[in-house]
Structure 1
Amino acid sequence: MPKLDDQISTLQEKLSRLKLRRQRLDARRQAIAANRDRKADTRRKILLGGIIMVKMTQSDADRARILAWLDEALTRSTDRALFNLAPLPQDGRT
């Protein structure tokens with residue numbers, strides 16, 4: 001029986017190593033997919049921003065509408081300053 005027990009033990013160790021390898025491969029695949037998704041999201045934002053910037057120069061109505069959206073959405077003073085928007089009043093919190 002010791003020989004059979006040794007074979008079982010060896011196979012269990014091999015199975016454990018293979019499971020660990022599979023986990024690492026799955027984690028790597030997920031990391032690659034997340035990186036690809038992040039890059040695609042950044043690219044979409046850059047393209048959308050470029051289109052919006054062109055629209056702001058083509059029409060005063062579009063510019064006013066876009067600035068109104070930015071005025072509603074932007075809360076950080078540094079972000080608002082990029083678009084020459086007035087800073088928001090402080091509410092007393094730090």
Structure 2
Amino acid sequence: MAYEVRYSNEALEQLKRLRALDRAAILDQIEQVLIVNPTTESKARVKQLRQPAATQYRLRVGEFRVFYDVDQVTVLIIHVLSKTDSIDYLGGSS
């Protein structure tokens with residue numbers, strides 16, 4: 001089952017500020033991983049965050065982190081942050 005991907009306004013702004021190469025890599029991983037199976041955890045890429053967290057999941061793409069929530073048919077991308085910004089976003093833990 002393919003999931004529909006939606007972006008928050010913040011995520012769209014964060015993507016616009018990235019270099020084209022980084023943005024392309026992130027969008028490619030979103031298409032490859034999150035559209036197909038957004039809840040399957042892996043050691044390197046997808047991690048379910050311990051609650052209470054701001055989002056349910058994190059996707060790692062190089063030095064960037066994509067934070068998102070999943071419901072029955074939709075993946076909502078909340079934030080796209082650098083590794084250092086994501087540590088602050090999570091409150092000092094990753």
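Taken together, the values in this text are just the output of simple stated rules run on the coordinates, not laboratory data. Given the structure is predicted, the values throughout are model-derived calculations rather than measurements. Cβ atoms are built from the backbone, for glycine too; each structure is taken alone.
Structure values in brief
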quantity: Distance in nm of label points 7 Å out along Cα→Cβ at positions 30 and 46 - structure with the largest value, from 1, 2; calculated: 1
quantity: Identity of the structure behind 2, 10, 10, 11, 10, 7, 8, 7, 6, 5, 5, 5, 4, 4, 4, 2, 1, 0 (criterion: P(r) over Cα pairs in 5 Å bins from 0, in percent, calculated), options 1, 2; calculated: 1
quantity: Winner on mean count of other Cβ atoms within 10 Å over residues 22-29 once structures 1, 2 are ranked, highest first; calculated: 2
quantity: Parent structure of the calculated result -7500, given that helix-only ellipticity at 222 nm (-39500 (n - 2.57) for each DSSP H run of 4 or more, over all residues; to 500) is the read-out and 1, 2 the choices; calculated: 2
